[in-house]
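Listed below are the structures to be examined.
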Structure P
Amino acid sequence: MPPTLPSRGDTVRYVRIYSDPDGGSHLEDLDLELLRVDYAPPAPAIDVSVALEARRAVFFSMPAGWFGDWHPTPHRQLYCNLGGRLEVCVSDGARRTLEAGDVVLLEDRAGAGHTTRVLGDLPSSGVFIHLVDEADST
């Protein structure tokens, strides 16, 4: 069977945390376009994004009540919240509550960074996917 021609599919919404040139941090909602392709024949075509180059994945858990004061992200990375609730705050005062299933692209590698707080009585678990970045040689 010939491959399905790429066509516009759905989009996936994610949050981006980034630093501006003055070191301030901000939140931005973005949509990633998905294209319909034969990803795993003979299974039916699915909607997929462009591939992001990744180095490693780190699974983790933070206990209820955990708070990380102002810090930049150590890597350009995706954060996928698997369970529990988190609140992130950036230096411009914006806050976001992250629920299970939310995805964040962390790019605030310089400046003020962000704070992170586990909300509620349950731990929060997730996975960090370290992305390939020319500025990151690790």
Structure Q
Amino acid sequence: MAGRAKDNAAVERTLKVMVAEFPDSIGAVSSYSSWLSDKGRASEAFVLIDAFQNRHPDDLGALYQVGRIAAVTGQQLDRGEQAFKKYLTLSPAPSDGSNAHYRLGNIYEKRGDKAAARAAYELAVKLNSRNEPAKKALVALK
């Protein structure tokens, strides 16, 4: 409700409480770090996810979140790329590999590597033909 009301202070209070009450839940940490990165607060998002990764170094969700923060903010792109590459090589394969390839394409695009971005977006669409963000990114890539 706070999000729909655009009450960012209430949203942040709620997310902080979630993380405080469930510090070992990647769901809580991911929600808050996503919100922070979407608000242009990448350094805080990375600090939050780093603290989680220190306690849970092999968590798949944390790997994905590192990559997502990098892709969304354009910060720590090398780290984000490595996180997605590791995430995508794990067995069994992550169920949302299409989204990971889409975000990896975002990272390549931010670097100016259009060929790598195109390949990542194409693979994202191949893995999930309903991945609309990947389809749009592919069309927009000139």
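Read-outs: derived from the displayed coordinates by stated rules, not from any lab. Nothing here was measured: the structure is a model prediction, and the numbers come from that model. Cβ atoms are built from the backbone, for glycine too; each structure is taken alone.
Set P, Q, criterion relative contact order in percent (Cα under 8 Å, 6 or more apart): the highest-scoring structure is P.
Using Kirkwood radius over Cα pairs in Å as the calculated read-out, with 16.4 as its value, let me know the right label among P, Q.
Attributed to the structure labelled P.
Which structure, out of P, Q, was helix-only ellipticity at 222 nm (-39500 (n - 2.57) for each DSSP H run of 4 or more, over all residues; to 500) derived from, given a value of 0? Going label by label, the one that fits is P. Looking at mean count of other Cβ atoms within 10 Å over residues 31-38 for structures P, Q, the greatest value goes to Q. Here P(r) over Cα pairs in 5 Å bins from 0, in percent, for residues 23-62 alone was derived from just one of the structures P, Q, and that gives 6, 29, 36, 20, 8, 1; the source is Q.
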